[in-house]
Structure 1
Amino acid sequence: MHSFEGKIAVVTGGAHGIGRAIADAFRQRGAAVHIIDIQPGDWFVGDVSDKAALERFAESVIRQSGHVDFLVNNALPLMKGIEACSYEEFQYALSVGVTAPFYLTKLLTPHLFAGASIINIASSRDRMSQPQTESYTAAKGGIAALTHALAISLAGKARVNSISPGWIDTTGSDIGGADARQQPVGRVGKPEDIAALAMFLCSDEAGFITGENICVDGGMTRLMIYHGEHGWRFE
């Protein structure tokens with residue numbers, strides 16, 4: 001386990017699911033963690049789509065901790081499709097999924113400590129889609145591209161990478177049957193799977209990795225599916 005004793009981590013959407021697992025992993029390794037989440041709780045409560053909320057949050061982080069070692073942009077965009085998604089809802093999804101990571105990174109860049117690491121949470125949907133998911137998919141595609149742009153702009157200041165999770169169960173359920181068997185690894189993912197990679201990417205052992213988007217999906221995006229083969233049927 002990598003020690004992050006004395007380090008400062010910032011996690012958006014850190015109250016539940018993947019964000020909570022990442023925040024918990026940081027704490028287990030000794031880091032102090034600042035969270036912003038729209039859900040009420042003992043963290044900074046705010047909507048990351050709100051410019052003023054991001055500014056207040058960044059000010060609070062620096063006032064309390066003075067600098068930042070790790071930033072994880074994880075807050076979840078809205079998922080609606082072209083049939084039901086309004087202009088305003090699409091804009092909101094992009095604000096949460098792309099604009100907020102950009103702006104929070106911009107606000108915190110002057111305060112990044114040497115060896116800083118930024119992790120953007122994208123999705124395997126940045127390369128594949130189901131019907132009626134345009135707002136979420138566009139946001140995740142945007143943050144994946146933002147990742148390599150920031151990696152170049154912040155060269156020498158911070159390493160910037162993204163993680164693209166596949167199916168991650170955030171309910172704590174024991175999902176079995178075909179849902180598990182269809183995954184090449186034989187199970188559905190857990191938030192801890194994503195947190196483990198985030199911890200590695202923040203460690204010195206990942207010091208030669210930047211600008212990368214790493215897909216953590218149990219191999220599903222590598223699985224070729226054709227009607228009539230291996231039990232797959234198109235109905």
Structure 2
Amino acid sequence: MYREILNEMLFDGILNDKEIAELKKVRGLFDITDEQHAHLENEIKIEAYVDALRVVLHDGAISDHEAQVLELMRKRYGITMEQHKDSEAKILEAKRSPPAHGTILVVDDEKTILLTYAAILRRHGYTVLTAETVEDAVTILEKQTPSLILSDIMFPSQDQGGFEFYNQVRNMKRFDNVPFLLMSGVSDEYIIRAGVRLGIDAYLVKPFGNELLLATIEGKLKN
């Protein structure tokens with residue numbers, strides 16, 4: 001949630017005094033350290049720059065005007081030339097590689113988190129289906145078969161939680177080979193063990209980094 005707030009405030013690349021004061025209050029609410037804030041701010045700026053770079057590299061080259069725009073972004077976001085070259089190389093390599101395949105169904109009742117994960121996955125080549133309730137997810141599964149399901153554990157409905165959703169999916173034969181990942185802000189070892197006993201393919205404790213999310217999904221899709 002803090003990352004999304006920071007992302008919104010950094011839309012223009014600069015934090016004004018009012019935004020800085022507001023973020024300080026939010027950091028206290030979520031117990032975010034100054035180091036965590038600095039890490040997130042840097043991550044958001046780099047992602048914004050990479051997205052802009054990906055757009056201008058759609059034809060494999062950067063025009064003079066586009067180069068000027070990117071230079072302004074580098075100055076505003078504090079992007080080094082080393083980071084620019086590294087990002088450019090990765091984007092061009094991705095363009096030469098076959099597109100990623102896979103459809104991910106993401107289920108979470110917190111819309112901000114749901115949209116965040118969807119954006120991350122789409123940015124890395126996945127087709128993403130989203131649902132805010134287990135009922136909506138089941139409706140989607142009646143029509144489509146995703147490559148992988150990523151679901152939260154806790155939902156407002158006491159009758160339809162992540163574990164119940166997992167059991168529903170596993171009772172449908174055509175989803176036998178579809179990896180099912182659970183995620184939650186609860187790191188209680190009893191809950192994790194319960195999921196493992198049920199046969200959950202992986203358990204992610206929120207908050208988790210983009211790299212862990214992507215690596216876990218990639219690993220499960222390879223199996």
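Every number in this text was worked out from the coordinates using simple rules, so none of it is lab data. Fair warning: this is a prediction, and the values are worked out from it, not measured in the lab. Cβ atoms are built from the backbone, for glycine too; each structure is taken alone.
Things to note:
- Once percent of Cα pairs over 21 Å apart is computed for every structure in 1, 2, the highest value turns out to be that of 2.
- For relative contact order in percent (Cα under 8 Å, 6 or more apart) computed as 13, the structure of 1, 2 it came from: 2
- Computing distance in nm of label points 7 Å out along Cα→Cβ at positions 3 and 35 across structures 1, 2 gives 2.6 for structure 1.
- Structure responsible for -18000, with helix-only ellipticity at 222 nm (-39500 (n - 2.57) for each DSSP H run of 4 or more, over all residues; to 500) calculated and labels 1, 2 on offer: 2
- In this comparison of 1, 2, the computed figure 2.7 for distance in nm of label points 7 Å out along Cα→Cβ at positions 43 and 91 is attributed to 1.
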